[in-house]
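Laboratory data are not the source of any read-out in this text; all were calculated from the coordinates shown. In this text, all values refer to a predicted model and were calculated from it rather than measured experimentally.
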Structure P
């Protein structure tokens, strides 16, 4: 699938992964979305890479919500700008559960071939997450 005919399918693939994989934590769908030779930020990880990422996030956060703010397609690529909200209920980057809510945005660029993601470049500000879960309480306590 190429060009305009691929665009709706690529957008649906991103919508499916963010809803089922990230928000719901359903790692069983990773094999449907990511190719066996899937490369994440320059490293070949296959579908197990996204599975590990989702499990790690879900062990540290609950009530995860993902809003797709923008989904753009161009040939074999799909670009997604998203906003994640979640409650910090487990250890994240050495920070024990705070119970605080976070809200952070990110950008993902995927290359898709034969209906599966083969390459991913992403930007997500983990420093902002840590800042939100470690900031002094508004009441100073």
Structure Q
């Protein structure tokens, strides 16, 4: 069985570090990728880290994940609140999904309070900055460990 977690990042996350640092912090997406790799290695996992500003590309990566990864960690960014297509793709691949957001979406504009992804996810982490990615990877390690016992 694979021990790879697919880490997907949606639109505008490539601008982290310069985009609204009061909301998203000063870390770049490259910083978060390094943190994910370190956390995964410490937990006996690997990560495949990907970011796109194109919804179709994200859906293609989700489809390709079926049967090739152990789970999907996704920060769908703005697509969280708008994309039924991403929700349907995640449901179709039959993999555990954890939704992560850097900011606490519930403290923000009301349109950010609804997630199309959450109903198909095993969990949602928001408001903990990049540490949310680490917590999700650690949870995947526990899930996979439970599957091997």
Read-out relative contact order in percent (Cα under 8 Å, 6 or more apart), computed value 22, structure in P, Q | P
When percent of Cα pairs over 28 Å apart is calculated, the result is 20; to which of the structures P, Q does this value belong?
-> P
Upon calculation of helix-only ellipticity at 222 nm (-39500 (n - 2.57) for each DSSP H run of 4 or more, over all residues; to 500) from the atomic coordinates, which of the structures P, Q produces -11500?
-> Q
Rg and Dmax of the Cα atoms in Å, for residues 55-102 alone gets 10.0, 28 when computed on, of labels P, Q, structure Q
